[in-house]
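Student: See the structures that follow.
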Structure 1
């Protein structure tokens, strides 16, 4: 299941890992990267681990902020400490596939009953019934805007 949240990418060339990344919708969120690609990968990993932990511990996930409402200056979590180059810093959505982060390696067998028409339609669509049910259950926990 794909999920996305906005992140703030602050660039400071004086740092060993010049990209500092925060997620305004999560408290105490921070990761870093050596390049834009590395920072994006680190941000996706941080987001996947965090959301998986929230889901597995039955905690409510925050609704993602609208990216258009975010500002590097106004949403800076450390305005007195975090100095950055505004021309190389940016706000971006971070996308993560939760399948690799949730405890998906442990399967539990379930028996269920569905209407005959749903079974026929699912077979025609070549659906993986287990994956479809798993995605539907996870979608119940995630804010609609994150999906």
Structure 2
């Protein structure tokens, strides 16, 4: 999605943390935010790595990913100890609850149709690229008309 739609400016992406599984989910959110302090590409690399290894979710995994992804270990440790991103995931979770999020992932698509009306769609659960691409392409065609 990032390469096909977001990088070209066709779609804007907003990511919200919604830790629901356990305390590890909240800790993982903080790790990803701390990784993001070293560059947005590090945030996404961290999020992607955790997603790819979600069956191993643990504080041990979170720590192992830091050097594996080439992150500055000292900077990560300082960030984590500071707790400065603790409120980030809490605010994101509250936003998600207010929007009706009950599971992860949840994807929202919002756009203005040809009549000037705002349309909001919500998709619960993982979607593959082909499925979301068909939906987004149909929306983009509608907007262009």
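Student: Work out the source of 2.0 here, i.e. which of 1, 2 gives that when distance in nm of label points 7 Å out along Cα→Cβ at positions 39 and 71 is computed. Walk me through the numbers before you get to the answer.
Tutor: On the way: 1: 2.0; 2: 1.4.
The value was obtained from structure 1.
Student: Could you tell me which structure in 1, 2 was used to calculate distance in nm of label points 7 Å out along Cα→Cβ at positions 111 and 127 as 1.1?
Tutor: On the way: 1: 2.1; 2: 1.1.
It traces back to 2.
Student: Looking at relative contact order in percent (Cα under 8 Å, 6 or more apart), point out which structure of 1, 2 has the largest value.
Tutor: Details: 1: 33; 2: 21.
If we compare relative contact order in percent (Cα under 8 Å, 6 or more apart) over 1, 2, the biggest value is for 1.
Student: Okay, moving on. Which of the displayed structures (1, 2) returns the greatest value of Cα Rg over 2.2 N^0.38 Å on calculation?
Tutor: Values: 1: 1.29; 2: 1.16.
Checked 1, 2; max of Cα Rg over 2.2 N^0.38 Å sits with 1.
Student: Still on this structure, I have one more. Given a value of -16500 for helix-only ellipticity at 222 nm (-39500 (n - 2.57) for each DSSP H run of 4 or more, over all residues; to 500), calculated from one of 1, 2, which structure does it belong to?
Tutor: Structure 2 accounts for this read-out.
Student: One of 1, 2 was used to compute distance in nm of label points 7 Å out along Cα→Cβ at positions 95 and 119, and the answer was 3.6. Which one was it?
Tutor: 1
Each reported figure results from applying straightforward, stated rules to the coordinates on display, with no laboratory input. Please read these numbers as outputs of a predicted model, since none were measured by experiment. Cβ atoms are built from the backbone, for glycine too; each structure is taken alone.
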